[in-house]
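**Student:** The data blocks that follow each hold one structure.
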Structure 1
């Protein structure tokens, strides 16, 4: 099958996207890297082949040879870039957060509903052996109903990280640790336990001299009745992500890999008299699966070819923003928030203070 051509817009996190695409030569060919800093773009390309460097986003949109526009820009630039790429009849991949309000998300949703192209928000943490194993256990009925989950996003970010002028500001980054760091683990939580039904939250700034929050504690009730807690800080000694899912029949506990939790060794422990051998046999039967961006782009290729896939969709991206909106509003008002949220919600047009 013919592969798809890609233009990456933004050479920051775009570096990691490029590294993933080049491992999938039958599916994708990166033809363009767009960045205002062309020197940095050339450095990112390195030995990755014949990739043109441009500084003008309009030239990407006007290129008829480009199938997919992969947006790796700062968050406040995402909305217009997504809209312009869809208008240019391109498939779109967009880094998190997709946009910076529920109102903006719904604007894009309406445009997407009238487009023949796809929009894929980036949630690469979903992909890797451990998540494939957990999904197999769920599909075989070896987990039972979800009970309780805990999520830790305990990372280290000091003043050097915030030397970039748009970081740590509401105008540039649009949010703090809840938006920029824990959003992936929250997506994992919802992809396993389902959507959030209600939450309460506390956020604060205790680590760095920045505008946005760098610590948070969130209590959640999922729509199915399960409970979950999320602990977030950028003041840890190192970078650690840890997830624990307690089901009726087993408990799944992750390793501590901060950026690819599904690539760490998880423990799947049967509860009580439930069959540990059946759990172990199921886990052992699951074939290895690609991790992170490679896993995401593997599923994207299936999606673009009209094949069965497990690719992130627009609704997943909106759901992540709904959770962010609810967390910030709950923290500021000291009231619990019931989800889902629509245009009648106070923070629908902006979660900023």
Structure 2
């Protein structure tokens, strides 16, 4: 399904191999020796292709699909078209993601340093790493094994980067330590000075930003997102956190593990997001607040106060989701004309 110019496919794989890899059970009458060559969505999948169903809305597409095999939850098994092999999982989407990774594994960079790259003599470059054209690696920087530094990317002096990390084209990283298996997309900016001033009518006085950015393991940061270094305490991004494109993280912010921050969102300085918090698109959090573990902030919401663990917030200023919907219902009732 994927364009072979851009993606390299592995396989084929037998159904039983995939089942073992993704932790799924073979459906009744499913041939464990069935050979599969690709993955794809229900509506375009054909013979030799594995697809998935994880939403009631797509049952009709599932029933009409020509996919050779499908990852499904147990509740959809009896709706499968005749002849389709099944892999039964409690988490079909997650299981399919693992199957897709099997067919399209992350490519290992071809080691080497472009002749147009500039690598300081005091920099350390791990075995198997690649540095593309125009990239710059500063003095005393440490780049781990099997890393990929993209074209025109800049790795600042003394920065450390863990093994198997990718720094995308035109990204810049300074004043930071980055963990293993982290992915920075093109244009990411890490470690620039935080937005800190002593405000004065005679001229604002810049406060030196003397902290770092500490990025954990297995983090992903989307294109053109920015993370400021701390003013004294560090800015911290926890393990497994996923940050979308065009996100701004202010100085001294501390983000826990497994958080999700979606496009065009912003977190002001010194705020804490505890583990597994979610910020939907275009949401914003004011400074010096605490967002509790597992809290969810809806799209375009503005957070002006602390949020309890597990809370769901909507609106600007944001309120608990139930309260928000009651407010909307009340406004709608007030605006309806009598007899309309």
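**Student:** Rg and Dmax of the Cα atoms in Å, for residues 61-188 alone was computed and gave 17.8, 51; which structure, 1, 2, did it come from?
**Tutor:** On the way: 1: 17.8, 51; 2: 21.2, 64.
The correct label is 1.
**Student:** Sticking with this one: Quick check: -9500 is what I get for helix-only ellipticity at 222 nm (-39500 (n - 2.57) for each DSSP H run of 4 or more, over all residues; to 500), calculated from one of 1, 2. Which structure matches?
**Tutor:** Only structure 1 yields this read-out.
**Student:** Can you tell which of 1, 2 yields 17.9 when mean projected area of the Cα convex hull in nm² is derived from it? Write down the numbers at each step before the final one.
**Tutor:** Details: 1: 17.9; 2: 24.2.
Here the read-out was taken from 1.
**Student:** Using relative contact order in percent (Cα under 8 Å, 6 or more apart) for the comparison, can you identify which of 1, 2 gives the largest number? Let's see the in-between values first.
**Tutor:** Working: 1: 19; 2: 7.
Ranking 1, 2 on relative contact order in percent (Cα under 8 Å, 6 or more apart), first place is 1.
**Student:** Out of 1, 2, which structure matches 48, 12, 8 when semi-axes √(5λ) of the Cα gyration tensor in Å, for residues 69-140 alone is calculated?
**Tutor:** Values: 1: 28, 14, 12; 2: 48, 12, 8.
This figure was derived from 2.
The numbers here are math on the coordinates, done by the rules we state, and not lab data. Just so it is clear, the structure is predicted and the values come from calculations on it, not from any experiment.
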